[in-house]
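What follows is a set of structures for review.
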Structure I
């Protein structure tokens, strides 16, 4: 059975440092047998301020971040889903928070732009992604040897209608940078819910720890099976979560409890 892996990072404001960390952790994932590897949201840069990523935005098809991902996919012969990186937009003050997919030849074969932008205020803790990010507009899926993969990013996890719009998939990926506050409360519950209601595997790659900018992210990268069972998890810090995607198990769940066939809306 194919093995998939999620890379957990504690990214810094320095792109070169994050590339070096990602290179090492992708190698660990490959050593664990992974044929599909997922990086976390903002893996390439977690700036001192939200606007720092605007200065590092790359046009589609060029730049050191994209070159690195292509290189890793080709070198290891894997499907690499690049968490998110800042792509240049038509607005010079904002970027597109994008997941790019590379096949084992290192070719760019898929893309998903984060649709739902996080906004949160609780006491002195506040976030507003819309100030620096242009929202995406289209559902993203990609066909792989592991089956059809549905793509989402972080805050998207709270919007189940997005996942329904993907149609039946074998795997949902969720690169994320959940805050410690919201992650502690909702992260695992939401991941398990998306796996159960869509009867598929969910692979989540998170930022996980205290960052140089003072932000603390929840971590707990994990693989959840179609019955909602957590198969592997990494609580905090850098590391890799890996596990199998079993198509026979997916079909068994869908046959014994054909909820997807019972849908009337």
Structure II
């Protein structure tokens, strides 16, 4: 595995390659990231992993400075997963002039976008830059960040970006908690309580399957999450997927997404329910 910091060096290394699988991350890798890398390794000749904690997707009061980082551990995981090139740029490398950014027009006024204004502008800006640098055939993203994934898919369609976006399933702990770099912020007590998020979603899935309406499912899920001690709810919402518009009679796939604040961590999770499946 080669570790590269300069854009020109990475582009030189990739010149002439056509089967490139790309996994963009902010580091502090876990089994969810490993699953993306394993799939990229299976489907491409070359695998590129980027690690960059992108400042433009963090709000003024968010956790940019304390976002978990462990470069040595990340490098070991990358080597084990068969990464060919680890791209490790600095902020100065990624934003040398910062003269222009991508602006999201639809789909950022719900879910995480409603409480994190400008967040997805930052996400799509850095993804656009990384796609232009790497020029991958395929890029791999997890469904845990379902809104982010839908917006990236929309960006690729709108800008005619020649890359296949590969959706990958949520990877969970044995007790059901979705893998996340921010799980390290949980106290021991919170860590025991956190799997109740997925349990609420599983109950919601059963309600959908039994024919319950969207509003009833949302309110029942909200009630179950509200009973998790020491937490506050950011949102519980159901939207059409991947359009992120309001659920209608024509909706085939419903995204039920939640965000819950613990004392030191904001955790997100979701389920996708396909009607008639």
Structure III
């Protein structure tokens, strides 16, 4: 049994093709927009959100839409107005992909409830055999000596049973077919606790991310998923500050300046 802590890494983010954007703007007007935006790796998410917003009103520059006499040229101000006006549909174009490592099945069962605007690929314990039981303990549990002693003993017993079953079924023998391994591994996972740590790839758009960060860091949320999405919030505040800079953190809860975007 190994004690672990949930980890989060961003492994994919938006990438704009500025040549294609320039070709489009050359046709509709508004090339000056490209002169105003930064083109660094961490700017593509915010640039994509702004691009999607401006196409709705053809607000690249004054004069392109006779109904628009004045435009916001500062991106932070523009995106803040997107959030304040709840124009959330433009945020759905901006996707980030995370690898969530050493998160329990408790947390992932909570997470899959947020299916709109997400994609999930989770480690399958039907195929992946458990030779140990990585486990996260909250801080309050670690401070209870008797609880930790009993919990550790129980997990070690369950882990030993996993190893015994693998030997009993001959899963490491050369003539054991993969189909047999899969069937037995599927059976063996039934004796693993729901708290066993696993991994998944999780993709979400910014609109969904804003909702899940608020929802899953709230005081009433399950404590491991609160820890997990506090880390997600910290990453996103660095990745796209104009899209996540309105949050206030109150006792671990991420409270947005604008809700229901």
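Each reported figure results from applying straightforward, stated rules to the coordinates on display, with no laboratory input. Not measured: the values here are computed from a predicted model.
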Exercise for review: Identify the structure, out of I, II, III, from whose coordinates helix-only ellipticity at 222 nm (-39500 (n - 2.57) for each DSSP H run of 4 or more, over all residues; to 500) was calculated to give -11000.
Suggested key: II
Check your understanding: Taking semi-axes √(5λ) of the Cα gyration tensor in Å, for residues 78-165 alone from the coordinates of each of I, II, III, which one would give 22, 17, 14?
Key -> II
Point to revise | Test item: relative contact order in percent (Cα under 8 Å, 6 or more apart) calculated as 29, pick one of I, II, III | key: III
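For structures I, II, III, calculate percent of Cα pairs over 22 Å apart and state which one comes out highest.
For this comparison of percent of Cα pairs over 22 Å apart, the top structure is III.
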